[in-house]
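Enquirer: Okay, got some structures for you below.
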Structure I
Amino acid sequence: MSQIINLPWLSRSIEVIDSTDPTLVGISGTVVDETRRTIVITTGSKEITLAKDTIKFTIEEEEINGNIVGQRPEERIGKTYRRS
């Protein structure tokens, strides 16, 4: 697993590649905020709040399963993750 999971995600490009809600697949934008359970992105002039536990997404071409990053950003940055 890449180190991107341990870096801050603000201002990084994100794309949803899988979701329990099919209308979210393919959405891409820039991360403007992150909480324990959500990621807020901008897509042009629109802000979209995504629930982490319902999506799989890419940041810098690295796939991340939202289920494994369900903590606050400051906790996620220092955490060690198992390889999957």
Structure II
Amino acid sequence: FINKGFFDSDTWILDNVHVLREHNIPGVIVQGRYDVVCPATTAWELHRRWPEADLHIVADAGHSQREPGIAAKLVEAADQFKGL
């Protein structure tokens, strides 16, 4: 993240995911298997701490939301949430 994504620490999301769980906030984690910017281990760790979230590792994708597999999963996730 540039400027730590404006979070207080590098682990802020992981340290605070309990808030999402406490409020039953749904989530979808979409991760490219070949992402070298944010390695798949980061998605696994987030999912480990937020098991209620759906985790999708896209086998033939890297970091870009414009890659077909990532884009398809993001649209699928958005479709899941549009009725909330």
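Every number here is computed from the coordinates shown, using simple stated rules; none is lab data. This structure is a prediction, so every number in the text was calculated from the model and none was measured.
Enquirer: If Rg/Rh (Cα atoms, Kirkwood Rh) computes to 0.93, which of I, II did it come from?
Expert: The structure behind it is I.
Enquirer: A follow-up question, please. With helix-only ellipticity at 222 nm (-39500 (n - 2.57) for each DSSP H run of 4 or more, over all residues; to 500) coming out at -13000, pick the structure among I, II it was computed from.
Expert: II
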